[in-house]
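Peer 1: Dropping the structures in below, format is structure tokens.
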Structure 1
Amino acid sequence: MGSSKETDLAGLRASLKPGARLLGLDVGSKTLGVAVSDGALSTATPVTTLRRGKVSVDAAALKSLAEERRVGGLVLGLPVNMDGSEGPACQSVRQFARNLAPHLDLPYAFWDERLSTAAVTRQLLEADVSRAKRARAVDALAAVYILQGALDRLHHGP
């Protein structure tokens, strides 16, 4: 299958074929929020929330999504601490990416996702979305928040 390679956003964009999309991932301990960009790399849309399982199962689900949506790379949210340091949650996401690498032949980059889940939850609360619907939507919408932040950086710079 080949191996994935970690890069930065500029390297990720440079590696994409024309029209290829990016898959955004919000990696939680029990779920994976998934979003996809359009082919112009300007807009992120929620796709699904997957229950985490064995790496091989997660990889198969992501590979299937990537193939059907013409994905050329991944953006994984990195839950950096407010002071900029990396704690156990960051280590867990980096380990997930390393474990996924042998199964997916796609380049990937990390994106600082500080406060993404909190921001999405706040938006859902402001929209008066019920607790049950919030629980189902928050991971995929956090993936949108992560991917959209990366897409905006690609288009507008730092």
Structure 2
Amino acid sequence: MTDPIEKTLTVPLDRATAFDLFTNRIDRWWPKDTHSLAAENGRGNEARIRVEARVGGKVIETLPDGTEAPWATVTAYEPGARLALSWYVGRDEDEATLLDVRFTQTEAGTRVDLTHGGFDVLGAEAETMCANYTKGWDHVLGQCYGQQCRLAAA
């Protein structure tokens, strides 16, 4: 069994703003040049990403040619508090892993706790994908989202 990935970041924003930036303004901070389907063709910066803000909604990448590619299905949407996703970017939905992001107000701002698990659904690829996502979330959450939060607070 593959252990879930757990990442924590404290950002200098109130939790409603931190949540809004993570979800409604994902296209501002997500590193599309390296972490998107369009990046595979060297056109990541031309892609757009959006979260449909409701349970059952999708996280969607709009490719440069206008094609929409779903990355995930929203399984929990609690503004200012929690976003949970069935995460299958680049895969079939039946190979989805589980992503849960929680936002907790602190004296320093907001603590963002990301848990990404359920990799065993990927069979023989589970360990490799978990290792890739462990590094990937350091960049995506820790660097890209964190930097955008610091800019928003300035």
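Peer 1: Can you tell which of 1, 2 yields 0.5 when distance in nm of label points 7 Å out along Cα→Cβ at positions 66 and 106 is derived from it?
Peer 2: Source structure: 1.
Peer 1: Computing log10 I(q)/I(0) by the Debye sum over Cα atoms at q = 0.15, 0.23, 0.28 Å⁻¹, for residues 18-89 alone gives -0.46, -0.99, -1.27 for which of 1, 2?
Peer 2: 2
Peer 1: Moving on. Distance in nm of label points 7 Å out along Cα→Cβ at positions 50 and 146 computed as 1.2: which structure among 1, 2? Mind dumping the intermediate values first?
Peer 2: Numbers: 1: 1.2; 2: 3.0.
Attributed to the structure labelled 1.
Peer 1: In terms of distance in nm of label points 7 Å out along Cα→Cβ at positions 26 and 98, which of structures 1, 2 is highest?
Peer 2: Sorting by distance in nm of label points 7 Å out along Cα→Cβ at positions 26 and 98 in descending order puts 1 first.
Peer 1: If distance in nm of label points 7 Å out along Cα→Cβ at positions 10 and 82 comes out at 3.2 when worked out from the coordinates, which of 1, 2 was used?
Peer 2: Details: 1: 3.2; 2: 2.3.
Going through each structure in turn, the value belongs to 1.
Peer 1: Shifting gears a bit: If helix-only ellipticity at 222 nm (-39500 (n - 2.57) for each DSSP H run of 4 or more, over all residues; to 500) is calculated from each of 1, 2, which structure is the one that comes out at -6000?
Peer 2: 2
Peer 1: Using distance in nm of label points 7 Å out along Cα→Cβ at positions 58 and 74, single out the structure from 1, 2 with the greatest value.
Peer 2: Result for distance in nm of label points 7 Å out along Cα→Cβ at positions 58 and 74 over 1, 2: largest is 2.
Peer 1: In addition: Using relative contact order in percent (Cα under 8 Å, 6 or more apart) for the comparison, can you identify which of 1, 2 gives the largest number? Each step should come with its number before you reach the end.
Peer 2: Numbers: 1: 36; 2: 29.
Going through 1, 2 one by one, relative contact order in percent (Cα under 8 Å, 6 or more apart) peaks for structure 1.
Each value in this text was obtained by applying a stated rule to the coordinates, not by laboratory testing. Note that the coordinates shown come from a computational prediction; the quantities given were computed from them, not determined experimentally. Cβ atoms are built from the backbone, for glycine too; each structure is taken alone.
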